[in-house]
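Right after this note come the structures.
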Structure I
């Protein structure tokens, strides 16, 4: 019941996909009582993604940030709904980093963990979350909660096969080209430090770090939006 109501609310507010999952022991230690998650997906504009040609564009940079803001607002809508039902909820920002260990290149909770468990898609060789509907042209955010939620689809296996297009497109040499195995460390497919350091070279397009070349090259994006 909660899943149906919450999905309807978020889709009406502008989400493109909504998923639910039970995290169990994967919940962040500091919020271990919040063992369920809402995954909110917002697609990126295909027109703007296509402006990424050899390097990120200023249009992409602003669209990326605006999409993150939209996701954060959707997360607040989810929090309001959950708390109105008498449960606890914690929004995890679309773009986040740890306050104590900047070299970890991760936030308090990885959005892709909940997204995979929700059955909405899989983690590609580019370390991005890929959905059947939108490919890797998406952004994610998460709401952690103690509201009991049930995933409505099975976990999808990676569908990159032998493709190495994203690896070849990465100017930082950060992508290993290996097929991701769930539970494996991120380093098995991506050198996050190389990725982050390269993104910082695009300072001329605005304050912040974006790239998007591996996302732009992903063949899963060839499918037009519905």
Structure II
């Protein structure tokens, strides 16, 4: 590791935008930046336990606020990175669920042969949605939980089922499509159960006096960075 290297610890959904922003900053300043990605629950554990040696964290807003309140990050530092929507994905050629309403989605979940979603925060939301539909017990036996969002698409890609529904962040689904996985983005969740997650950066307390880290945070809040984020699908 270079002596002046900066480190970002980021949740997975905005990772492409965060990584490209870090690359742009390095090209502009010559300061190396490494980026580590983790699911939101793992990220929270790393920050709260003090096991991360990152300078900057990118997390969902509730987690970012909690980090500031607990003194893990410097209050009033950082900026909004962008938002992502929870969405539905299927294997190309598979039956597409009707996403016109919460009721049609509920019916599709009941009728599908298999459900796939992750164990991260986005997947926890899907589990809660299914519980709120009142069908959790009915679909438990056909549900697969993966460690990450990417693994959901990998599961669908390798599957031979023609009636299987996956859930993930729209931006993560598109990344896997761009990588060549045989899946498609059906669309965001219906308006009644819509889930939008917004991510925010913050300076970890251990780097409060690191001028380079402050400069990186400023760059991450710039219009140039926002264009990078939008270019990767963040809204």
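Every read-out reported here was derived from the displayed coordinates using simple, explicitly stated rules and does not represent laboratory data. What you are looking at is a predicted structure, and each value in this text was computed from that prediction instead of being measured. Cβ atoms are built from the backbone, for glycine too; each structure is taken alone.
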Once relative contact order in percent (Cα under 8 Å, 6 or more apart) is calculated for every structure in I, II, which label goes with the largest value?
II
Match the computed value -9000 of helix-only ellipticity at 222 nm (-39500 (n - 2.57) for each DSSP H run of 4 or more, over all residues; to 500) to one of the structures I, II, and report its label.
I
Given 16.9, 49 for Rg and Dmax of the Cα atoms in Å, calculated: source structure among I, II:
I
Distance in nm of label points 7 Å out along Cα→Cβ at positions 71 and 167 derived as 2.6 - corresponding label from I, II:
I
